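Student: Below you'll find a set of structures to go through.
Bear in mind that the values in this text are calculations on the coordinates, not laboratory data. Remember, it's a predicted structure, so these values are computed and weren't measured experimentally. Cβ atoms are built from the backbone, for glycine too; each structure is taken alone.
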Structure I
């Protein structure tokens, strides 16, 4: 006896009973009306599908009719109870019913999924004609802009842009640059020493020049600049910082003279400040250059008549340098009788203050958007 019960209702539908109550009479009754039963079940499913509006409802209906305890499975279990000569016909009816039900469920599922997707797309649709939300952006720092402009100029003249470590040895920062042991710059009051008197935070980018000359082994011409951070013990005020950005340059070759340095400096200030700017050299002293010079440019604010920027002199000092000292050339492996060179150094903060009329160099490091927004890379002099 099959564990199934099918009860015929007044309208010809199918309802479920406990499997234990299945009787031979019911089985025979079903066998006699199998085509009608399958047809009624099919119509019942069709009506139920018409009421489905969501994927969850569809899934629940599928479980109700296609599960192992559903009416289709119960019909299938009757196969062993009906006569052999009727099994083929009954099996065909069941297969047609299962195929119809599965296809109907799949089609409705596809339709509901498409409707759900369209609804979601409609709800999340973005109107591209609406004005966007303004998101403020940052700006390059003033120092970064000055370094980029300076690098661009010197690269155009055939210079290399090199870098070096900010933690340096006394050997490269002072000794090989011809600074004697008793020089004030080597005092702990001016220099940040990290370990004894041998390791320090570089006070200039000149060590990069020394390392480059040592790599040249006294045989290679050099044309380079080295921008980077430097550190000195200074009283912080409008014109001094303990951390600042230095840009140094070095040229080593044969038959180099002071006129080459002046020509380079003149071309640089005209590129940075305008064609009307004039250059001037004044004698000075640095341990690593001989002769040494202070490099001035005519005041861009008063055209030389005197103002608060040029201290009524009409000239502004922006750079120091000179011919590389023979002792430095020897220490780095170059024969001063065969090779000559010039070197120069300037602070990027100093250039920015002059170029943009900044009166306090601390502004260059504050990243205040009220200041930096005025120095966009797209700016054209």
Structure II
């Protein structure tokens, strides 16, 4: 039995834990707050500050896991580099985790290997921020170099919004780095997530492309497959294969692209299951969580396992409207009167405005949207 330490235990981590346990693994869930969704199903759990070097290292030394699986951005990745040197296995690799936990590092890596990206600059103070926006041009997109679920991301449409965008980015940042990325605004036709599964003993395989819609930098709904020109799909797969080969290791990568006139532009990459990929719990026999676990356990995965067991589908999130403690959920029974609908409640005990609390899964986007309208989070 493999012992897995999952660093980050939100709704995506919870599904990874369940998939791993189904294959006989013991899982230690780690997060910065108690009763995180993954902790509710894990074999053991720890509440620590994962940005604290010593706390994280002590936790790893205490449990001595066979595999360390980062699931969020806010981790002191230097510790992962250290423990990997000492013989621990980090998924996909410690270097990959270190590079991808910060948008600047992965963007610079993409540029260094010749991938097409939007124009971008960095800033660490309001003066350089303002100058960078002048050079990139308005409109532009602003993001903290480290954040999750779109926190701190905004679009600057006029000079009057510059200060507000800076403050919002700093407030939404995770970790202890005050740095933001200013990115050229691309008026794309659509954007996709290409779930890319890298194996140690087999070829890289791909899930059908996932289309998604965002607000406040955070996904609201997704659908699979996104219709694409065959040449654009091949370009996206080639880029995803190139950058994941550069990062190395094993596991699933969520590679994001902008598509404009069949030009494929690299956006971001996560070395773990992707929030837009929750749709695969409806569309694929092996969800993104199953594929991630199979890959890092070095179990067989073929392209046919994905392609031959696929059906169209969509996901739509349920958001909290206010801050408070969760009392219950209203409207689930009404939503489930549609026999095509599935609902996943994440198990978060507290809310804040726009916090993601559940997801609706459906064969069609319209059905997912209708069901999502019926479900409300009731606050005490």
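Student: From which structure (I, II) was Cα extents along the principal axes in Å calculated, if the value obtained is 127, 47, 39?
Tutor: Details: I: 127, 47, 39; II: 54, 53, 48.
Label of the source structure: I.
Student: For distance in nm of label points 7 Å out along Cα→Cβ at positions 43 and 299, which of I, II scores largest?
Tutor: Working: I: 10.8; II: 1.5.
Going through I, II one by one, distance in nm of label points 7 Å out along Cα→Cβ at positions 43 and 299 peaks for structure I.
Student: For which of I, II does helix-only ellipticity at 222 nm (-39500 (n - 2.57) for each DSSP H run of 4 or more, over all residues; to 500), calculated from the coordinates, equal -12500? Don't skip to the end; give the middle numbers.
Tutor: Working: I: -12500; II: -9000.
It must be structure I, since only it matches.
Student: Of the structures labelled I, II, one was used to calculate distance in nm of label points 7 Å out along Cα→Cβ at positions 99 and 315, giving 10.5. Name it.
Tutor: Values: I: 10.5; II: 2.5.
Structure of origin is I.
Student: Assign the value 1.8, calculated as distance in nm of label points 7 Å out along Cα→Cβ at positions 243 and 275, to the correct structure from I, II. Spell out each step's value before the answer.
Tutor: On the way: I: 4.1; II: 1.8.
Structure II accounts for this read-out.
Student: Could you tell me which structure in I, II was used to calculate semi-axes √(5λ) of the Cα gyration tensor in Å, for residues 59-130 alone as 44, 12, 4? Intermediate values should be presented prior to the final figure.
Tutor: Values: I: 44, 12, 4; II: 30, 15, 9.
That value comes from structure I.
Student: For FRET efficiency 1/(1 + (r/R0)^6) of positions 83 and 211 (r between Cβ atoms, R0 = 41 Å, to 0.05), the calculated result is 0.00, so let me know which of I, II that is. Don't jump to the answer; show the numbers that get you there.
Tutor: Values: I: 0.00; II: 0.60.
The structure behind it is I.
Student: Out of I, II, which has the highest value for distance in nm of label points 7 Å out along Cα→Cβ at positions 67 and 219?
Tutor: That would be structure I.
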